[in-house]
Structure I
Amino acid sequence: MSKEKLIEIVDGIRITKPWNEDMYKHNDKVASEMKENILFAVNDCYKNDDEHNLRAIGESVCAYGFGQGYDLDEIHHEICRELDNIQNYWLNDVYPDMVNKGLVPATTINFVGYKK
C-alpha cells in the first residue's frame, strides 16, 4: 500500500503523489466543463459554416489536421467522436491554447496535479 505525499492544497483539494480520489473527481469536473465548451464551439462553427475555426478546433482535439478532402460534416463528426474519448491530460495541454486563440472560453475552474 502506497503512502500519499502531500504536495500542496489548492482550492481545498489535497494535491498528493500518487493522485487521490478528490483530485480525479475535480479533474473530471474540469474536463466536463471543457468538453461542453468545445462541443458548443464545434456546433456553432458547424452551424455557421465556419470551416477555418472548425478545422482549428479539430487540430487541437484530434491531434491531426483535416486536409482538403474533408468536408464540414466529416470534420464535425470526427471532432465529436474524438471529444467523447479525449483524456484529461490532453485537455490540460491543448485547452489553454484554444482559449488563447479565441476558440473556446476559459473555464471557471482548472485542473490540479499536472505541475511538474
Structure II
Amino acid sequence: MDTLNELRVQLTRGTSRDKVNEQLGRLVEFTGMHFDCEERLLERHGFPELDEHREEHRQMMQDIREAAERAAKGEPDDMHAVITVLRNCFARHVEGLDTRYGGWLNEQGIY
C-alpha cells in the first residue's frame, strides 16, 4: 500500500512518466513478492483455502500487470483511473480474502 500511495503522490506532484512507470514496476514486483511470501506461509501451515487464495493472487497480479502496461502507454488522466482500480483491487483483497486467514492462523498459534 505504501508503494501505491507513493505512486499517487508522484502523480499529484506531476512526476515524470519515467519515474511513475518505475514506481509502477516496483508495485508489481513488491506485490508479487508479498503474495509469494503469503502463499508460502499459508502452505506451511496447511491453510484449507490456499488454492482459492492463490487463484485470487494470480488474478490480481494479472490485473496489476495489465494496469501497469496501460498506464505506461496512456495519458496522465489514465494514470488516475489506474490508481483507483489498483487501490480498489488491493482493498477488496485485504478486506476480503486476507481477513479469512488471519483468524485461522491465530487459531493455529501463529500471531
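Each value in this text was obtained by applying a stated rule to the coordinates, not by laboratory testing. It should be emphasised that the depicted structure is a prediction, and the values quoted were computed from it without experimental measurement. Cβ atoms are built from the backbone, for glycine too; each structure is taken alone.
Overview of results
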read-out	value
helix-only ellipticity at 222 nm (-39500 (n - 2.57) for each DSSP H run of 4 or more, over all residues; to 500) derived as -19000 - corresponding label from I, II	I
When distance in nm of label points 7 Å out along Cα→Cβ at positions 23 and 95 is computed for each of I, II, the largest belongs to	II
Structure (I, II) behind the derived value 47, 22, 19 of Cα extents along the principal axes in Å	II
Value 2.6, calculated as distance in nm of label points 7 Å out along Cα→Cβ at positions 39 and 55, assigned to which of I, II	I
Identity of the structure behind 29 (criterion: relative contact order in percent (Cα under 8 Å, 6 or more apart), calculated), options I, II	I
If distance in nm of label points 7 Å out along Cα→Cβ at positions 63 and 87 is computed and equals 1.5, the structure in I, II	II
